[in-house]
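Participant: Each structure below is given as structure tokens.
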Structure I
Amino acid sequence: MTVTTTGLFSQLLELIPRGEFSRLVAKHQAERHAKGFTCFAQFVAMLFCHLAKADSLREIEHGLRSCGGKLRHLGLAKVPARSTLSYANAHRPPALFRDLFFSLLQRLRAESDFLPRRHRFNFKNRLLSLDATIVHLSLQLFPWADFNRVKGGIKVHVVLDHADYLPRYVHIGPVRQHDVRYAQGLSLPAGSIVALDKGYMDLRMFHRWTSEKVYFVTPLKQPLRFRVAHRRALSAGGAVLSDALIALTGFEGHRDYPRLLRRIELNVLDRAGEVRRLILLTNQLDFDAATIAAIYQERWQIELFFKALKQNLTLRNFVGASQPAIEIQIWTALIALLLLKWLHYLSQCRWSLSNLTGTLRLHLFTHRALRDFLNAPWDPPPEPDEPAQLSLQFAKLDSRNN
């Protein structure tokens, strides 16, 4: 077992290149008018907030103070004061941590065999999921985040890549902005297949995607007027009830999407275990209906991503009230989740991501090699070797000379 002089938290921070971090700080001029409190110290404090699941600025300060003389291993000269961290979160650009997230994600994807490199289907198309989640906020504390009379929040839009179940795109915006507005601005790679919810139903956008050779699979949001151009054969005893190529006949439908669409009707089980009817629309005309249904079912992975983000990291209690502070906390949560998924991939111990997160939370300042901890988390840390003690030879004194 390897003996190390630094804790697990400091070893985890070694995955963040300091040179790249300094370049991003200079790009965004994030330390302009700073008086000693660096952006890296701010990042360390916010990363500790998520990994230790600290719910307030006081818990962050006291948690870092409890590590004693180990602060220098984290790159900190002293424990940041609550007021100093609060001011930095409110006045420094969230774009710094956004770029840090994508830089780290790109580096881990390029320099290592990071997670599975293919989805579970046989086709070679890139499979993506598009969805958004709302981070709920109290209107009394965050009046700028209102989207109706009684609720407040901020929305996180994600395009998830099913090759490694990590984001391809992330955008943080107001809840008032409709999901379709965000999707309309996306530039997706040709040949990819996007599974999305019915909230993204926009025929003009689908027509543009078809022209760009981007495939989509989405449930029908509202009834459409159409005529059947061709019915496809069905497998006996399957869940698929109908599979047809249709042409939209309504004025707006034909104007917005003048091409042929594929309409698949099937029976599915809802969360209560009851059978309900589901109608899928897609511009993928070659795959069989069962594969199209499985592609839409695979969209559940983005829901699991949102669940892991909200349950394992600090996104229920916020350590700032301004919009930049909230966005910084969300971006650092995404960075923390990326690091946790990287550790989960490296670990040879078969445990869930939530168990890894909870165990790491208790050993952030334990002096132990990170790989040893990941593979045998419940083994005791190694004891340092005792320094060799030289034996001194004392001369015997003659009693007659006393």
Structure II
Amino acid sequence: MNNIKIKQAVILAGGRGERLRPITDSIPKPMIEFHGKPFLEYLIEMLKEQGFTEVLLLLGYLPDQIENYFGNGERWNIKISYSKTNVENDTGLRIKLAEDLINDTFLLMYCDNYWPMQYDKMLQQFIKIGKSALVTVYRNSDNYTKNNLRINDDKLIEIYDKTRTSQNLQGVDIGFFIFKKEVLKIFPKNKNVNFEKTVFPILIKNQQISAYVTDHRYYSVGSYERLKVTKEFLLRKPTILLDRDGVINKKAPKTDYVKNWSEWEWIKGSKEAICLLKKNGYRIIIISNQAGIARGKMTVRDLDDIHIRMINDIQKCGGEIDRIYYCPHGWDDNCECRKPKPGMIFQAQRDYHLDLSRLYFIGDDERDKQAGDAAGCKTILINQNENLYAIVKKRVLEEE
């Protein structure tokens, strides 16, 4: 079990997309275009980036449009195969009819949700818990949608309610699953059943389905109201997250804080780095702990004055700060925003529809590393050999 490797992704892409009519009168839902390519292409590119070598598309509605576009997958250097069945087939029957094409352990996805998959972490949890199935769950702390499940303290799903009417639901599944093929034995042969309604109750009863929980918002082509934010998300505007103290300005002595502008000192090259990022089209967001407020060392007004002056200095050299997130809480307040917790990063993600897996968070402290890793960012820590300008020029911009 510890040596398990999953290389096959199975994607359900056969529905009519009724909620997107009249768009879907002539094209299948996963072929809706964003920035010149269909939604499904973004999913396949992500799978390739995550190391998958094979995709099985389960088609029903207007299947030829999908197959004609993707072919055998050679263009993406990934093998793509197809199972085409009746458009009236529900998800359970569609999977069951493709059983002979499915590997012993596989990733199952829906064609209408995109989430920057943390596949390695998902697989580690799947192996550690050792159940037959794993489902990815959006925590939904921002009430982005309606909850449809509840998870117990052992990370097992204890209630799944497709009607979303049960009490005390917490989180929603977002359509990224890991399954052992043995789960397909649950499906009756040749019966047109729904995948979740058939499988979930049995797996829950037998305590065989765990939950991988994420705070990174998912994006969808499932309904008209989601198309606008999905378009913004898939635009992937270059963005960078920066810690403040120790990255932009010199830190105060231990247990002290930069309490006013007279105590502010720019780190050499930091203003130039921000200007360089701006010149290259980057959105720049600061993520900073400011426990001095909770400890009575400074006020919110003091902090605002520092930030106004900081921004003015940066603007004078042609740079810009797009947003500042700070945590005013103390060490023992048990808030969700103070690093090493990733709360501020996820708030920025939701506000700006960021794909955290594609951007850098630059800090100077182990807490920054922990927060960035928990959020799924590419995290870099400043060291004595590289200031912010060197990192931006040699590592961030060179990757483009």
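Nothing in this text is a laboratory measurement; each read-out follows from the coordinates by a stated rule. Small disclaimer: the values here were computed from a predicted structure and weren't measured. Cβ atoms are built from the backbone, for glycine too; each structure is taken alone.
Participant: I have 3.5 for distance in nm of label points 7 Å out along Cα→Cβ at positions 205 and 357, calculated from one of the structures I, II. Which structure is it? Write down the numbers at each step before the final one.
Facilitator: Numbers: I: 2.8; II: 3.5.
This value belongs to structure II.
Participant: Match the computed value -11000 of helix-only ellipticity at 222 nm (-39500 (n - 2.57) for each DSSP H run of 4 or more, over all residues; to 500) to one of the structures I, II, and report its label.
Facilitator: Clearly, the read-out refers to I.
Participant: If you work out distance in nm of label points 7 Å out along Cα→Cβ at positions 301 and 341 for I, II, which one comes out largest?
Facilitator: Numbers: I: 0.9; II: 2.9.
Ranking I, II on distance in nm of label points 7 Å out along Cα→Cβ at positions 301 and 341, first place is II.
Participant: Here Rg and Dmax of the Cα atoms in Å was calculated and came to 23.6, 76; which of the structures I, II was it taken from?
Facilitator: Values: I: 27.3, 124; II: 23.6, 76.
It was calculated from structure II.
Participant: Which one of I, II has relative contact order in percent (Cα under 8 Å, 6 or more apart), as calculated from the coordinates, equal to 14? Don't skip to the answer; put the middle values down first.
Facilitator: Details: I: 21; II: 14.
Structure II accounts for this read-out.
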